[in-house]
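Each reported figure results from applying straightforward, stated rules to the coordinates on display, with no laboratory input. All of these numbers come straight from a predicted model, not from anything done at the bench. Cβ atoms are built from the backbone, for glycine too; each structure is taken alone.
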Structure I
Amino acid sequence: MEKLHEINTEKAPKAIGPYSQGIVCGDFLFTAGQIPVDPKTGLLAEGGIEGQAKQVFENLKAILENAGSDFSSVVKTTVFLQSLNDFAKVNDIYASYFKKPYPARSCIEISALPKGSLIEIEVIASVKK
């Protein structure tokens, strides 16, 4: 088995349980689901679904960078939304962080997310060795 490397950055919210912000295994980074917590304040981002989605992507960006990766190396995303009615707004913001070839994606409506957030996203990305 490959040795696991924990990713931990102050530029993303601290884990609120027994998990890591991200784990590198071999050539891949697996992130924990990121909710829209501002790492500076510990509070949910304001601005509705748009503000929350942007904060989630900034949190993911910090974890990717800490692992030596970026959005161009993301191969899979899983998006959890409290309401699929927000899909179009999130999709517009999502498109501003990714370029072709776009990662594979799943999007799931879920009844509740931690801290009452409207969105959570996790990614799998390749990393440079």
Structure II
Amino acid sequence: MAELTAKRKRPVYLNLVRIRLPLPGFVSILHRVSGALLFVSGFWLLWLLDASLRSPEQYDAMRAAAAHPFAKLALTALAWAFLHHLFAGIRYLFIDADVGVALGPARKSSWAVLAASLLVTALAAVWIW
């Protein structure tokens, strides 16, 4: 039994950085990252909404806080997360309906998701900044 396990070559170290991931896999990972970012930031956004609805003074304070460059950067990142998650989710709905499952259309739809999310995020960033 010991001879059988000694003959098998098992991977010792898997370098995830050197693995060349195909574009649909990259979009899938970004879909998960954007979903996690939206989930975590939802609490912050709800707190901002709650604080802004308490009184006119609190609303002015929240507007002043949102005018800070770091807050604008965070809002731009959240806009990207929402838009990427939306467009990738639509792509996955089509894939679930067996539309665009082949390699060529899957790559094209991945490029479309990335382009659409970045383009609409750029438009949102112009409005935010």
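Tell me which of I, II gives -27000 when you compute helix-only ellipticity at 222 nm (-39500 (n - 2.57) for each DSSP H run of 4 or more, over all residues; to 500).
Values: I: -7500; II: -27000.
For helix-only ellipticity at 222 nm (-39500 (n - 2.57) for each DSSP H run of 4 or more, over all residues; to 500), the value -27000 is produced by structure II.
With distance in nm of label points 7 Å out along Cα→Cβ at positions 14 and 46 derived from the coordinates and found to be 2.5, which of I, II does the value describe?
Values: I: 2.5; II: 3.5.
Only one of I, II returns 2.5 for distance in nm of label points 7 Å out along Cα→Cβ at positions 14 and 46, namely I.
Suppose you compute volume of the Cα convex hull per residue in Å³ for every structure in I, II: which one lands on 106? If you can, show how the numbers build up before the last one.
Numbers: I: 106; II: 196.
Source structure: I.
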